[in-house]
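Readers should treat all values here as calculations from the given coordinates under stated rules, not as data from a laboratory. All values derive from a computational prediction rather than experimental measurement. Cβ atoms are built from the backbone, for glycine too; each structure is taken alone.
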Structure P
Amino acid sequence: MNKISEVEIRRVKGMGFLANNDGVHFSARIITENGVLSSRQLVNVSEASEKYGNGTIAFTVRLTLEIPGIEFENIEAVREYIAKEEMITGGTGPKVRPVVSCKGTVCTFGLFDTQAMAKEIHKNFFEKYNNVILPHKFKIAVGGCPNNCVKPDLNDFGVIGQLIPKYNTDKCVKCKKCLVESTCPMGAAKFIEGTLSIDKEICNNCGRCIDKCHFDAMEQGMHGYKIYIGGRWGKSIRHGSIINKIFTKEEIMSILLKTILFFKDNAFKGERFGSVIDRLGFEYVEAEILSDEILKRKDEILNLPIRIKREQA
């Protein structure tokens with residue numbers, strides 16, 4: 001088999017087919033909207049692997065699937081085959097990358113439907129902006145609670161579910177052993193001198209204390225979301241900067257759009273979002289993405305060429 005040229009390798013990589021280490025075979029990266037596939041889709045991927053790959057399927061850390069061992073001549077056939085079950089390949093290059101979601105939808109600790117939010121983000125940003133070239137990759141993660149299983153704070157944009165406790169002092173009967181205090185995994189709830197106190201500096205809004213009081217002193221909480229921006233994992237690690245506010249779901253989508261626009265407008269080619277924040281300062285970046293001013297330039301920004309540093313020019 002003839003070795004494939006570098007030009008063709010780069011071309012098909014943009015389609016989601018990554019060269020294997022033998023230089024002649026490829027792995028098809030198959031996108032999942034939120035890490036969830038139907039049984040029929042799983043069968044389809046298995047059949048595609050048997051028919052065109054080496055009979056195996058690998059899971060990536062971004063909740064996509066890869067079929068290795070595909071010959072160059074079969075790349076289009078693989079795309080056509082998985083399209084029968086409405087699946088596509090992709091997820092490479094300087095673009096919005098596939099969205100990662102934890103299992104919060106069905107998890108006992110999950111504070112919201114993470115898979116539904118991830119699917120909405122996938123439709124509105126991965127699909128809608130698939131043709132928008134960014135300065136670098138842009139990764140998004142949706143976490144259902146402060147357990148941080150999918151590491152939202154190590155993504156360019158991370159969402160973490162929150163359930164903020166609301167303490168009703170009128171219903172508190174000052175039990176000798178306070179179940180709210182003993183339940184709190186962070187040690188933020190303390191019963192001191194006849195009053196329950198929650199240390200906001202320690203509380204991570206996991207919601208574990210809700211409904212634990214037999215007298216309904218902690219019967220409900222306020223749902224919301226934390227946002228981390230500029231996280232990065234890999235050769236150069238950067239924990240995301242947290243925006244000091246609890247957001248609604250509707251605000252999440254707006255903030256995400258403004259964040260992507262800001263990144264495209266301000267980053268140089270090859271610069272990750274975290275590096276942009278370090279260069280411009282978090283307070284400035286936060287103010288810009290919390291403002292709606294950037295939305296006025298949305299179409300202009302989406303059509304702008306990527307900025308090049310002088311030394312890159």
Structure Q
Amino acid sequence: MLLDSASLYYRAYFGVPDSLRSPQGEPVNAVRGLLDFIARLVTDHTPDQLVACMDADWRPQWRVDLIPSYKTHRVAEDPAAAEAGEEETPDTLAPQIPVITAVLDALGLARVGVAGYEADDVIGTLTARHTGPVDVVTGDRDLFQLVDDARGVRILYPLKGVGTLQLTDNALLMEKYGVTGAQYADMAALRGDPSDGLPGVPGIGEKTAAKLITQFGDLPGIQAAAVDPTAKLTPTQRKRITDASTYLAVAPTVVRVASDVPLPAFDPALPGEPLDPMALEELSARWGLGTSLQRVLDALAHAGAAS
């Protein structure tokens with residue numbers, strides 16, 4: 001099980017009341033919400049291994065070099081933060097992120113981030129390397145591109161908390177989008193994504209993109225058809241695709257998650273007991289993690305006993 005950690009703690013932050021506070025009065029809703037998510041995921045899905053994948057670089061320069069608008073609107077407005085390339089983060093969430101990493105480390109849950117790459121890229125690499133089934137837990141549709149029924153790769157997409165998860169496989173993707181996981185990145189490149197600053201091909205939305213992929217197989221097939229006078233494209237579609245050739249030359253590299261990230265050594269095994277009980281006790285007392293932390297400990301202990 002691979003966690004898109006930032007996606008989940010953002011969901012926890014916005015989904016759990018900020019009335020959850022530390023003894024000193026600081027909000028801990030993202031911390032406790034994420035712990036509750038992890039407890040529920042371990043209990044409901046009983047993974048053998050679990051990795052919390054992190055954004056060591058939420059906006060890698062190599063993606064920005066290809067498409068300068070990539071995530072531009074998310075850059076922090078504060079000049080110093082913007083200069084440092086920091087992401088706009090709610091004021092009461094930012095202080096909780098170091099607490100989250102400290103708690104995960106004290107629990108002994110694997111936490112992996114790699115300089116120059118997003119969590120998506122770590123997830124893509126781990127998925128490519130793993131031979132068994134993989135569940136990716138994320139609220140980011142970009143990762144639908146990893147769905148692979150033959151390899152047992154599916155996306156657990158939270159619809160409400162993590163109690164209601166959309167189990168995303170190729171059948172569901174075909175039903176909702178008209179493409180498979182292997183075709184999703186091409187569709188996303190054509191369609192674009194305002195939330196990531198990807199312009200897409202003007203005039204080609206999700207449905208048209210899916211139809212073109214069905215008709216011509218993939219993005220290179222569509223581009224080849226655009227310059228083939230015998231291909232069954234409307235003049236308008238042909239012009240839109242050829243006019244966007246510069247964008248389409250780089251978009252797939254930006255949209256597709258990396259599968260060759262140089263990962264550090266780590267142990268993905270689910271810990272049956274905390275790695276650092278003393279640090280965990282101190283964190284719990286300092287931040288008032290209470291029942292949320294206990295639920296994770298109980299879930300991990302039960303999983304360890306069952307295995």
task: Could you tell me which structure in P, Q was used to calculate helix-only ellipticity at 222 nm (-39500 (n - 2.57) for each DSSP H run of 4 or more, over all residues; to 500) as -7500?
output: P
message: If Rg/Rh (Cα atoms, Kirkwood Rh) is calculated from each of P, Q, which structure is the one that comes out at 1.06?
response: P
task: Have a look at P, Q and say which one yields 1.1 for distance in nm of label points 7 Å out along Cα→Cβ at positions 156 and 172, as calculated.
output: Q
Among P, Q, structure where semi-axes √(5λ) of the Cα gyration tensor in Å, for residues 4-187 alone as derived comes to 42, 17, 13: P
query: Which structure, out of P, Q, was relative contact order in percent (Cα under 8 Å, 6 or more apart) calculated from, if the result is 25?
result: Q
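Figure out for me which of the structures P, Q the number 8.5 belongs to, where mean projected area of the Cα convex hull in nm², for residues 108-203 alone was derived from the coordinates.
Numbers: P: 8.5; Q: 7.8.
Only structure P yields this read-out.
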